[in-house]
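**Student:** Pasting the structures in now, so scroll down.
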Structure P
Amino acid sequence: MDTVRSESDPIKVYDARWETNDFTAQEVQRFIEAVLIYGRQLEVDTITLSRDARSGSSFVMEMTLELALQSGFTVFLCTNPISTTQSYFLTAWISKSRPHTMGLTITASHNPASYTGLKVTVPIVQAIGLNCGPLGGFSRVRDILYSSHRLSSKAGGKLSVVDLTDEYIEYCLMDSGIAQNGLSGLRVVLDAMNGSAGPEIFAALQRCGVEVEVLRLIPDGTFPTGAPNPTSKGKMNKAIALAKTWDGALIIGTDGDGDRLVFGDSRGILNAGFASLPVLHSLIGNLRIGKKHPVLYDPKVNPLALQEWAKLDIEPVLFRNGHSQIKQFMSQIKAAAAIEESGHYYHQMTLDNLTIYCENSILTILLLLKTLKERPAILEKLWNLQDQVYCTGELNYQLTNDEMRDRAMTELVEWFKSDKAQLISQTADGIDLQGTVVRKGMIFDRAQIALSSNWYTGYLRIATNEKAVLRCYLSAGRAEVGRRLKMTVERILHRMEAKEVE
């Protein structure tokens, strides 16, 4: 890329992501060069390089490999498509003997097939984002990108080709405490969305003795049925229909790079806050009893779910959305886990004496299934809890411009203030929530969670990647309260000519 900023920028809040026709090969190469320069500034000498299945990934991988070797880095390359969660394991595995390792995962997550991108970890397996990570993380990469700083060639580059899929699965089995065939008798419908995680999840389930029916298992970077996002409306309908023909089957869906999960059964898909309960049952059961273990939750996780968390020796800790930022804060407070309503489940993961914080989808799945095997009635409990709650899901509104979006946000906040709702824009530790949480009818702090019959909560924020878009997520203990809230929000926004968008 030129030293002058272009109108498009590959760097987003949590990672880098772009459509394949957004930039020329020379511009993509300049971006990769900036990442490697950043690595050198952190005294990185080793690169792990992996990719998902999407069509644009192999081109970026070839370019990155060539640049890294020419620049003298030792490269551990996984040529087969793997999940982002396995890529974290790969980087941790190599970091045990080579602590100055940077992890590069070529992926665009749940975005359509036309996108590609890059997720980056720095020593030791720390995910970076904008203003998150050493020297500012991707903010530093951006500074380098638009500077005249160039990457110099250096002798000594070495290449090793690796595949740690078996080791990754074995680690997850060991960490979950599940023996070979330890989940026999359970049934799962797995919809892998043609992403890179399907084969490794399927292999892990088979090793545990689970009966599995698969949908969209073969990695296909063209994503023939559309963007690989299991949380999108209607995406899991085929899996739900299949579960209705197979008594007792659990549904598991994952996204293009396997770091986002949804769970459900023939009745539909569970919200992540409720689906996390069996995961946390198993996780906390493996930890020291009698100690309150901090678990992070994002502003959209349902308070009714959090009441149940608090019964499990868990201290629910409110934190902002943001994958890299969540992992960084988990490391700071030694959190046992973190849950985002978007379907991201984060774990504290230890290999030998190395502890990292990241998504681990196979581990999440195994912990959930372990609880269902031991306590099959818990699934009915989850549906009973979810059926008590009115929830809008995330509503996205497009305004005419950023100024109108900001005015709309101000009007919404003022309305909730007039309704005597509690307004929260920072965590208890003073961290910006990147939006406003609204709460009414609840006592809600780290020591106590109590809900009245008319409680409601919401999260209002400005989209980080789309112009003039305002996001709104509402839930309530009574349907009539929730519907009233939604109608109020729509009335305010429609008056400002907002249009609801996907």
Structure Q
Amino acid sequence: MTFKISASISSLLKPFGASLISAFLIFLSFPNNDYFYFAWIAFIPLLLSIRATGVRGSFLLGFSTGFFTNAAALYWIYTMIQFNTGSRLQAMLCLVAMSAYLALYYGIWTALLRFVMPSLSLLRFSLFAACLWVSLEYLRAHFLTGFPWLLLGMSQWRYTSIIQISEFTGVYGVSFLIMLVNVSFTRFAMTRKIASFFLVMAGLACVSALCYVVKLRNEVTSPPYMSVAVLQGNIDQYKKWDNTYQDEIMRVYSGLAREASLHNPDLIVWPETAVPGFLPTNMFLYDWVRGTAKETKTYNLIGSPYNDGDSDYFNAVLLFGPEGEMLGVHKKTHLVPFGEFVPFRKLLAPYFAILNTLGDFTRGKLYDVFPVKSIRCASTICSENFFGGTVRHFVLNGAEVILNQTNDAWFFKTAAAKQHFIMNVFRAIENRRTIIVSGNTGISGIVSPGGVISHETPLFERTFFLAKISPSRYLTFYTRHGDLFAQCCVLMSLLMLVAINRKIFTAK
């Protein structure tokens, strides 16, 4: 009896150990570790382990892999919540809840793979696994406002040759390739069918060649003719909405803007919510901003809370001209749950407060584009850059240059700032636009249309930098058609599941 129990525990621990190995390798693939090559083999231990279990056991193995991967990669959630609430218990509950939610997608993926495994050849199984993974990533990027943080393809942000496929498929195409390789290696190890394996690898080689050609095409750029100054004020989070520090914040940004203006930039970019109050209703701050723009004698794109006297409050960016005139405003279209509004307020408000002290914001509806001299610019505010589908709308509205103005002071000195910054690499390639990033505490920088980071500031440093950039009017396949590739993966996954179910039912 004792021997049987020990054997049973041993049989459970071996697959569980494999899932932990996969979780560790996936975690190492992302910032701040950046061993991006591990992503191409990270799922092999997990995939091998589900052979020895049923559908339910496969779900548990996938869930455990997803839970430990996300708990490790998103550890900064604990730090952020603990700082804002003062409660370690609430911080831990939030980290566990988010990790468990994201782990569900892993569990569903492995359970469905185990279900179809006996019915598919190597090639079909590999294609199904990759399509299903992309389908689930696409789902979590949109369900419940969406959380497309650390999609698998984002691990390759430094591997700029292969990620050029994003111009056609978005980041989901990179996720597809990574999963295709993982599953092909696994099935080859299980079946030793070399012909199908080489067919998959030959397809990957063709895609790599296409990516290389696309990369060469985009290394030829037009001469730069827009000069931009990017400000990084480095204002501590606890100071931002405390009136005691208002004068200090104003001095910091006035000083940085004046110093930057000595270099005669065409545009000065301030971070998200740089102004410590609502514009234009706060006339004292409004006059200060207008005066600073007039003193610098150039365009200033300024992050600020916005209210024009009605009942709605917005997270916004405002463009001021060289004469201090307000020329336009963009109101943030995607709000962060519990950071900028409380979802299901009647149900959750007694248990969870909003993290900022300004109260709930209202969601903007327009993808505004600002003319700066002869160039049309658009700003994504913080989490708007999470979503390729959001950014492409700015480009469709005529944006030739994209800016991302953010405040990552919430994250302190954790991997979150880098994890957020690298999303701009994919937004740049998807739309072939230069992206200028201005972060309150960093990371600020420049990303070329080819996804190359040409400048990157250190975290928590008060500074500014200058850059000359080239605007672009070219519309990519992704800009025109959006996440068509991911949507096709969803359709393909559903059709294959229906066909397999029908085959199994007929056989019975």
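**Student:** Which structure, out of P, Q, was distance in nm of label points 7 Å out along Cα→Cβ at positions 31 and 479 derived from, given a value of 4.5? Write down the numbers at each step before the final one.
**Tutor:** Values: P: 4.5; Q: 2.4.
Considering all the candidates, the number was obtained from P.
**Student:** Upon calculation of distance in nm of label points 7 Å out along Cα→Cβ at positions 183 and 455 from the atomic coordinates, which of the structures P, Q produces 4.3? Display every interim value, and only then the final one.
**Tutor:** Working: P: 3.1; Q: 4.3.
Derived from Q, not from the others.
**Student:** State the single structure among P, Q that was used to calculate helix-only ellipticity at 222 nm (-39500 (n - 2.57) for each DSSP H run of 4 or more, over all residues; to 500), giving -16000.
**Tutor:** Values: P: -10500; Q: -16000.
Matching structure: Q.
**Student:** If volume of the Cα convex hull per residue in Å³ comes out at 159 when worked out from the coordinates, which of P, Q was used? Intermediate values should be presented prior to the final figure.
**Tutor:** On the way: P: 139; Q: 159.
Source structure: Q.
Just so you know, all these numbers are worked out from the coordinates, no wet-lab data involved. Predicted model, so just to flag it, every value in this text is computed and none were measured. Cβ atoms are built from the backbone, for glycine too; each structure is taken alone.
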